[in-house]
Every structure is written in C-alpha cells, then in structure tokens.
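Engineer: Listed below are the structures to be examined.
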Structure I
Amino acid sequence: MTSPDNPFFAPSTLPYGLPPFAEIRDEHYEPAFEKGMRDQLAEVQAIVRDDDLPTFGNTFEPLEKSGQLLERVANVFFNKSSADSSDFTNELEERIAPKLAAHSDAILLDSQLYGRVKTVYEQLEHDAELDAEQKYLVHRWYTEMTLAGAGLDDAQKQKLMDFNKRLSVLTTRFEKNLLSDTNELAVVIDDIAQLDGLEPGEISAAAQAASERGLDEGTYLITLVLPTGHPFLASLTDRGIRQRIMEASQARGSHGGEFDNTGVLLEIVKLRAERAALLGFASHAAFVLADSTAKTPDAVAAMLGRLAPPAARNAKAEQGQLELLIESRLDDADSTAAASSDGVKSWDWAFWTEKVRQEKYDVDTAALRPWFEAERVLQDGVFFAANRLYGITFTERKDLLGYHPDVRIFEVHDEDGSPLGLYLLDLYTRDSKRGGAWMNELVAQAALLGHDHSIVVNNLNVPKPAEGSPTLLTFDETSTFFHEFGHALHGLFATVTYPKLSGTNVFRDFVEFPSQVNEMWMLWPEVLANYAKHYQTGAPLDQGVVDRLHESEQFNEGFATSEYLGAALLDQAWHTLTADQAAAVKDAASFETAALAAVGLDDPAVPPRYRSSYFAHVFSGGYDAGYYSYIWSEVLDADTVDWFKENGGLARANGDRFRTRLLGVGGSKDPIEAYIDFRGRAAEIGPLLKRRGLQ
C-alpha cells in the first residue's frame, strides 16, 4: 500500500514539523517504512553511480540528505513503540527490525560507497575548502563504515548481515518479553492496610492502576519499575509486601514461561561475540569501545576496578548501621512488621535506610513528596532553572496534539523571542510504556535539511493518581525529571549543518554528561526555593531540611555506587567474553553470580541495579558494553559542577558558555575537545571521588 494520503510521505506542515499524530493510523507505518528504505537505497545508488571523482559535495551532502522519509516514520514509530505500545506495534517491530538491520547493512557495507568515503577521507589533510564540521563528518562516516565491516569480503559481509539481522530480532524480543513480564508480575494487593506507609496519592495511583487492569474494586496494583529497587520499598511498613515487590522485580525475565529472557540474552551475547571476532576484535566490548571516548575495555576496567572496592566497603559499613538499627527495634511492638532478626535483606535496605537517615540527619526523603508537586517542579523548577541559565521560555501549546492524551506540548523560545523548538512531556506510567525514563527526538535540527528547530520528548514513569488528586513526585523522580530535561536541552540547543551530527548524536559514554550536569539545579538554593512549596499550604521547604539534605548527600552512597557498579561490571563481564567463552556459557544466573563475586559485589542485600534478564539498557537499549557511561560521564559532570560553583552558579554568562561550547556543538566535534574548550583543561576525577565518598 503506497497511498498518497499516507501522512509520512511528505514533510509535516504543522509548526516545527510536528508529526501529524491525529492523521497517523496503524496502517500507515509499514508502507512508509518500506518506501523509506527503497527511496534511501535509490538515493545511495545515485551517489555510487556518479562517475566524477568523489568529493564532499557529490558524496557526503547527498548521503546526508538521503533517507528523510525513513527518518520521519522511524522517529515516530519507535517513540510510540516505547511509550505507547500495542499488539500492533509489537508485531510490526518484530517484522520490521530485521529489515531495518538489513537496510542499514546495505548502506554501511556498500563497497562502492565505502570507496568514495575512503577517497575523501584520505584527502582530508590536503582539502583546505572543508570546514571543521565537514571534516569531522567525513571522519565519522569513515570510522563507522570501517568498524561496521565495509572492508570485509563478500562472504564475510553475508555472515555479518546474518548476525545483524538475527540480533535485531533478539533485542526486540528481549524488550517485548520484559514489558509483558513486568506487567504480568505487578503485585496485586487486596487489603489497604498492607499499603501502610504510602502517601494518599500513591495509594490512589495503585487503585487507579488496578481499575485500568479491570481488577475488582478495593484492590490495588503496584506496577514494577525498570530498576531492581522500587520507590515504595522506602515507605511500606509491611515487610512481607516489600519482599513480594522485590522478588517480583528480580524474577522478571528469568522465572520460566512465555516471557523468559535467559535464552534470548545468551544468544545475544554469543552472536555479539562472534560478530566482533568476524570484525577483528577480541570481544564485543572491544568492538563497541573502539568508537568511544574510553577507547578500550582495559580503560573501563581500570576505572570501575578503582571504584568497586571502596564502594563495596562503604556498602558493608552502611549495612552494619542498618542491622544495628533493626536489632534495636526488635523489641518495639510497633516495628515487628518492619523488622526481623534475619538481618538486612534487599527488600529492607531502602526502608531502614530512611530510618537511619531520619535518625542521623533528621531527613525523611519519603516525607518530602508534598513539596515536589509535579506541575510546580516542571514550571517553577525545571523550566525556571533553564530560563535563568539560558534565557529560554516555555509556552504550552494546547492546540497541538501529541501521540497520547497524556502528552503535553510546549513551545520553546530563546531570550530574544526567536523560536527554538518544541518540548513534549509524557510524565505518567502505563502498561503500554516501557520502564525507565528517557529522551527521544522526533525532529532533529539540521540546516542541510531545512530543519531549523528540534522537537524533543521526555518520557518518565510516574504513577498517575486518580482524577483530582495531585501528582506528588519522590525525591528520586524529581532528580530524574531534571536529568532527562538535560538531555532535552542538549537536543534543543545543538546547532549543526548535517543530520548525522545533530542533537545528542555523540559518543555513548559522553551523552549522559549534559543530563547529569542538569541534575545540579534540583537543590540549587534559588531553584529549590522557587518550586519546593507544600502543595496544600504553599509553605516553602524548611531551610533546616535543605541543609540536612546537603549534609546527607554522601549518605547511602556505598549502596548507590555498588548497585550501579554491579550492573556496569555485569555488562562488561558479558561483553568482554571471547566468542569461544560466550558459546560455553549455558547458565545465565550462574554466570551473573560468578561475575559479581569476582569484583566483590555479590552481597544479596545490595543487588545490581539491573539483573541480566531485565537489563534492558544492554540487551535492547543500545547501551551494550556501555552502561559504564553513566559514571564515566560523571567524572565530567562532577568537574563541571565544581566549575559552576567556582564561577557564580546559575548565571547567564555561565549558561551561555556551557551552551555555546558544549551543548550547542551537538555531535559536530570530538566531545573531549569540546569539554576542554569549555573547561579550559581535561576533566579531573577528584570531584567524583569526593561526591561519592570514595577518596
């Protein structure tokens, strides 16, 4: 079906090129994908058939202009399949993923195209007409095509394409299995007394979730989040319910049945290792890291190895504090449901951590929710900080439609009133949305294509309360909001010519840096005072509480660092296997246990943030061999926070410097060079060690 009324077949005429969601129907996607792939292959063939000597103008410019229809439909579809999936999107994604993998291979592995790219690349030093962005674009294409296998012979390329096609099927299946199992293992509660400790808004959200599932009135549904630990574990007094939630979370994808992911992940690991060997690398990690700021698995191992022992020691010390507190409460009749003589379990840690935090610092983060009402956090926190730092403003466009009724759309303007783009916010969790929080680009700024502005989406997974009840965020959800908005700013501010270098198209181990920096404004005095007001009384958060929050910033960092490093090192363990080693692994659970024990992070009370069977980041989300990126980027982040503090903090001059020299360059420059240009020197690790108490 190639009906001319397909809304993807022509660029959108809506403001900023917003996709016409009201016109898009399920039957439009597949024809647009098919035509988009055909069109791009024809465009690439026109390039390779050109008899003229390869130049930037006759090779790279038409290459960058190719595939615009495919880009339009892919951006909309994959955002929808993540944020509002259905049986249709699941089935189409499984069908289309191997076709897209084959299509990508048809371009990246094209020998004639590679020959033209290589010719221009080899003349770069002698071409005085190309500017810095053009030269970097040539470098990126040559590097990516070389690593993709463009230099292999035909038989090797066919084997490589078979690997890529099969992997696209498996990673898609992993994600769909995880979403289904996450929904299936949601915890049903039929006695409101078992929800003691939760806020009224949280109980309302659990009731609403049960109602949407069609469960009986008077029942409550606790939906699972992507990480191992659930936010409710810090508040629920019923230890048995906490245990049910933790065990359900850790069972995802590994308890047998239709949605078991263990076989899927073992095949993914094996095929990735075999593909890396075909491409001349010792492991999948070596292949991935060759095109990163880290460069090698050894560099990653050196950093993670430096951090793991002190983190594990700190976690053990924290565990001892928790056990002492539990022991002191065993004789307290009011605490029998929350305490047990069998020590700290994984489902106890968050609950008792809050007790210790209250006793040591007189801070209860769970009790702060009334000061983190979602609309105020958005308008008077997230948007306010961006306005003060960068001068940008936000106006809600209720006349524009998103892809789901919950989606809100804001028009963003620069300080001088000129348009910057659109920001879409999809705040609430639902069964059709995958777990976690993320940023997508629906339209990326690229002057070559006439895309003068960007359209970015932030997705979070905040439980939606019943109509009329306020949405009160947890401390962590508020931090996540600021984090994801940092990605949005990166996408909105990047100003480049070529689409390959647009927005957040930077190395994976750099992309988290801008978002982590943006987290700093959550507790910045001027910002916090503006948004942290009680949703009922309007009273500001007491300065004493704020001071104690800062005093407790290193509290529980042993646990937080250990659970993160557990996941990061698990990712590296899977992906540093050689092809023979990967083929020999038959039991995913045993491999995981041994990998964590080898680095001293096998404490059952401190499970990794993600276990293998629900580690979506690395088995379906593009962070394979790259989950270390968060702490790698945090070195830059902590160093940058120090720079802001030394130079006056939330000041327009500081924002302009950060925007111009870092965010604004998008992927058009080596990110480490951009960082040095901003900071005046390379990043130092000291601020990170201090932040996490690892000196």
Structure II
Amino acid sequence: MNLLQNEKSPYLLQHAENPVNWYPWGDEAFQKAKEEDKPVFLSIGYSTCHWCHVMAHESFEDPEVAKLLNEIFVSIKVDREERPDIDSIYMSACQMMTGQGGWPLTIFMTPDKKPFFAGTYFPKENRFGRIGIVELINRVRDLWSTQKGELLRSADQVTLALQNMTAESPGDKLNQKVLRNAFDQLKKRFDSKNGGFGARPKFPTPHNLFFLLRYWKRTGDGEVLEMVEKTLIAMRRGGIYDHIGFGIHRYSTDSMWLVPHFEKMLYDQALVAIAAIETYQATSKEEYREFAEEIFTYVLRDMTSPEGGFYSAEDADSEGEEGKFYVWSKREIEEILGKDLAEIAIYAFNIQDAGNFVEEATNINTGYNILHLTNSIQKISERLNFSVKEMKSKLEEIREKLFHIREKRVHPHKDDKILTDWNGLMIAALAKGSQVFQEKKYLDSAIKASDFILNSLRKKEGRLLHRFREGNADIEAYLTDYAFLTWGLIELFEATFDVRYIKNALELNDVLLEHFWDDYIGGFYLAADDSEELITRQKEIYDGAIPSGNSVALLNLLRLSYITGNTELEEKADILIRVFADKIRDTPIAYTQFLVAADFTIGPTYSLVIAGDGNANDTKELINLIHSEFIPNKAFLLRRTEQKPPDIDDYAKFAEYFEPVDQKATAYICINKTCKPATNDRRRILELLDSQWE
C-alpha cells in the first residue's frame, strides 16, 4: 500500500495498491522532490473516468512503469473532483501546450509546481503514433539530467503565461447583440437531423438549452424552441438515456445519441432535469415532465445517501467492461419477457440479433443492444395497434421486468463522496421540480439535502467544506460550492418562501464576496484568499460540462438583489459582467450560462410579491399559477399576512406595505423597477409577467 491508503477520495483509494509510490498532493511530496532533485509526475483524474481506469491498468499497475516512476520522479495523484483548483491550473497548462485537454491529465513539472510537459492518456508502449509512457519517462529523465536549465526556463514561461491568462480587462455591458450572436453560433452548430450541437461526441450541455429557452421567451421565435425540444427529445429517446433505470449518461460517442459513454454524473442529472422542467413550463408537454421525473426517480433511488446528500457518480465500467451493466442480447430479452412482450420490446427499442450499434463505437462485444427509441410512443402505439395508454403500460411492464433482472447484475462502481457544489445543483433541480410539479417528495429531498450540507459541511464561522465521505467533511470550499448551493437555496426559498433559505443564501454570498472577490478588477476567484497558494489564482468563466462559478454567482447576485432590494449586490453584478464582457463577446457560445444572467440584466425583469394568507387556497392557487409558467427573469416573494409581522419584511423592506386587496391574495408586480397597480386577476397577472416593455 502506498500513501494514498489514508485518503477519503474513492479515486485515490483506487490507486492505493499500485506499485507506484504515489503521494497525495501536499508539502511532503514537493519537499521530497526538492531534496532529491527529482521532477514531479502529476496524474489527475476521477473515479468514474474510463480512460483513467485504462491507464491505471496498463501502466500504474505495471511493475516496469512503476519502477521507472519510482526511480525518476516523485509521483502525485489528484482527484479533480476534490481539488478543482489544482485541476483547473494544470488543465489550462495542458490546453495551452497541446491545444486539447481531458482526463486522465498527465503533467511533468518541477519541484516548485511549474509544468514543463503536459498530455492526457498515454499507453504503456508507443501505439498508433502516440508516444508510450515508458518512452516518455525515459526522455524526461534524459532531459532532466542533460538539459535541466532549459526545462526550468520552459516551466517558467508556461507559468508566466498561466498567470497572465487571469488578467481581465473590463469592458462595456453586454447587450441584446451578444445574445443574438450566441444564438447565431448555436444555430450554426445545431444538428437539425439529430438534435444537439456539433457532430461527435455530443454532450448534454443543458445551459445551452437554458439560454435558448430565454432567447425564445425574448423573441418568440418558434425555431429557437424547436432546437431545444429536438435536442431534449433526442436525448431522452437515445441510448444516452438509461431507459430501464433512468438517468442520463455522460455523453454520446456518436452524432445520433446512440452509443454513450456510460458513466452517470450527478451534475448531469440535475442540469438536464432543470432543462426538462423549464421546457415543460414553456410547452406544457408531458414528455418533458416525465423526463425530469424519471431522472429524479433514479437520483432518489440510487444516488441518495442515508444522511440526505447526493452521491457524485456511477462508473461506466463493470466487470472490466464499459457498458456491460446496461446492454442486452436479443436472446436475453426474449427469455426474460416472453413472446408477446419481447416482440414489443424488440420493435420499440430497436433490438437486433447482431446488436444495434457498430462494434468500433465502443469496446462492448457485438451481439448486444443499447436500448433506444427512434419513434414517439404515439407512432409505436399506432404501429403495434395499441392505444397510447396501453402502450405506456406495456413499456412500463417491460421496463420493470428488465430492471428486476438487471439489478442482479454486478453494478458499476459508485463514487459515494458527497460534493457541496454538485449537491447544490441537485437541490436546485429538486426544488424547481417541486415548484412546477407540486410534488412534495422532491421538496422533502431538497430540504433534507440542504439541511445535511448546512449542518455537516459548514463550519461554525459559516465557511463551507467541499467534500463529505464516511463521516468525514474536509477540503475548504471553492467558488462553485458557494455559488451552486446558493442557487439551490434560492430555489428552495421560491418553493417554500421560508426566509431561512434567504438568510443562508445571503450569508454564503457574503462569504463569497469577502474571500473570493477580486477587489482590484472584480470577478470571483475559484479558490479563497486564504486557500493553499498555487502557481496562479484562477478565475473560471467558461461554461463547460457544468456552468462556471462566476456565471452562477452572477445570477445569484441579481436574484438576491431583486428579492431583498439590496442594490449593492446589483452593483457587484454589474462589475462582474463588465470584467468578462470582452471575452464573452468574442465567443459567446462558450458562455451560455453567463448569458442567462446577462439576459436577466438586459430585461425585461420582474419583481413579484404575492400578499396573502400562506395557508389560504387563493394564495396557493396564485403561487401555483406563477410556478406553472416559464417566467425566468423574476424575483418571487410571498408576504404571509397571517404572520404578524410577516418575516419576509426583515429581508425585503420594500414589501412591508403590500397587503391583500379586497381580502384576496394580491400580486404586486414591477417590470424593470417600474411598478404596476396591484391586482388579483389571474389573467392580468400573466399579462404583466409576459409583457416586454410596458
């Protein structure tokens, strides 16, 4: 066992029995490298990363490779999900030096943490034009002994370039033109045949859909909504979706959403669910509601800890094969289902004798099938002479039978660490689901998770911790932890109107401003001002697999400002937009979550206060009416007149004089800070909330 045996990270523990003498990131490793004048071999990955497993089996479990690494380097393993600050710096270095990135991330660097060579996956031996790790290690050994000065100069240059990357140049505000440009760029990349953006691989990237939904709301352009719907439907019907156990896989390796990379990440479940919920609000189509509800079924069943927090991920591999848990032979289907149900399943899910995907697309053996739909339930019903209701019943019977059998298989590894930021996303999704679907179990789960995080991953002085596992909370929190959890708390507030959620959201936002805000230029750093000193302190703005912390924090600032009437928060948001405006104008397609917040600032933006008895039916009906509509750019409060005085008055002073009219629940609506006459007429309320610039 190496030194990783004492860690809590599932990823690091996977490497605790490697013959490589791994160190966790820390002073001990770097001090050893300095004393022995050795370069550092840094390997960064995560527990459900398929190619991380491949490289581990090929190289890190291999005695020959381990012997070389142990002789020549001090080797360090980092879990990118535990230390996104480290990962962000060295991923930027890799992208700068090679033009690409990914995991496993492989870095060669000096004992003072400066990188001089970077790459991703390396086979053990040279293969298909890709250098093998054995030859690479030997080359670095030779260079370190014969051209060390040149390597050190190169490392200094890379480090200087990384430090200069964080130098922002504040510009003008963003306007409707940048929203239009972002849409034009998305439209050019849109796959009108298969849905999604680009060719292959295809990622869910739900914040693209968040942006498009708001752009549709702004313009009324049906083409925009069609792009959203086609993408969501393609994902839900495709192989990227688990039709038996539910939940979305990481990405599709092909353009048709058929062959996924089978891992499941918590953040994908949360963000795709939010996209489905918002599309349901926009269209009232049941397919999107069912999509979100099925994702929640998966998360609540398989990804929820006894304490109420949510686990991080499930692996793509089981029994050494990617996707083995999820695929089926035609013979299995027939044996499990019997003749009649098997015929339905074979047609509906495109099951074939030889398998239904190209062997080269994955490492799964041929003869297996990835269940997917190519037709709507309506068309399947017509083809098989069933009513839609009967068809849904038959497909659910098929699903339950297959699920029961599949549960007996060897399950993929589950990464059971609980991350504050990813939990914040799931809390936001469940709280939003409870608002729109009026489903108590979603609200209960969101409340339980938020209570767990605030009780178990928050220190007495109010600072958050990043990771919880096996009873241990550790690692100082990052920007995303504060931003994503605050998002979840704001959604919980709008689901319950319980002021404790606004209180906690404001407290977390205060910590963010005190410890993460750049007082010289503006914007939020990824790590706090008192965190470990690395070679540079980064600000992340790119909305990649998940939205950036700055993008989410920006919208939080705006929503909290509108909820409380605190204009200082809006002023901070204005600075934040200007800091990154020029970068975003250049390539707006890379910052769609940031543009969601920019859309809020451009307006129209609505402040909505309902004054009424929180227990009365007329108040509940107005709340449900608002939640059922897609009205993204709003702050929503309830002034509970049964409370004397209403507790919201402590946080939203501007609402303290709002009272019911004619003893009925009444809406007070302001559009772009211009207030309209109070009304309790449902039609007038919706007219005001749908108006652009009255």
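Engineer: Consider the structures I, II: one of them gives 4, 13, 16, 15, 11, 13, 14, 10, 4, 1, 0 for P(r) over Cα pairs in 5 Å bins from 0, in percent, for residues 154-217 alone as calculated from the coordinates. Say which.
Structural biologist: Details: I: 3, 13, 15, 14, 11, 8, 7, 6, 6, 5, 5, 4, 2, 0; II: 4, 13, 16, 15, 11, 13, 14, 10, 4, 1, 0.
Checking each candidate, the match is II.
Engineer: May I pose another question? Rank structures I, II by relative contact order in percent (Cα under 8 Å, 6 or more apart) and report only the one at the top, that is, the highest.
Structural biologist: I
Engineer: Taking mean count of other Cβ atoms within 10 Å over residues 618-625 from the coordinates of each of I, II, which one would give 22.4?
Structural biologist: Answer by label: I.
Engineer: A further question follows. Looking at distance in nm of label points 7 Å out along Cα→Cβ at positions 282 and 562, point out which structure of I, II has the largest value.
Structural biologist: Numbers: I: 3.0; II: 1.7.
Largest calculated value belongs to I.
Engineer: Shifting gears a bit: If distance in nm of label points 7 Å out along Cα→Cβ at positions 146 and 514 is calculated from each of I, II, which structure is the one that comes out at 2.7?
Structural biologist: Details: I: 2.7; II: 5.6.
Among I, II, the structure yielding 2.7 for distance in nm of label points 7 Å out along Cα→Cβ at positions 146 and 514 is I.
Engineer: A value of 1.3 was derived for distance in nm of label points 7 Å out along Cα→Cβ at positions 50 and 498; which structure in I, II was it taken from?
Structural biologist: I
Engineer: Another question, if that's okay. Work out mean projected area of the Cα convex hull in nm², for residues 306-369 alone for each of structures I, II, then name the structure with the largest result.
Structural biologist: When mean projected area of the Cα convex hull in nm², for residues 306-369 alone is computed for each of I, II, structure II gives the biggest number.
Engineer: Figure out for me which of the structures I, II the number 11.7 belongs to, where mean projected area of the Cα convex hull in nm², for residues 122-201 alone was derived from the coordinates.
Structural biologist: I
Where a number appears in this text, it was derived from the coordinates with a stated rule and is not lab data. Everything quoted here is computed from the prediction, not taken from an experiment. Cβ atoms are built from the backbone, for glycine too; each structure is taken alone.
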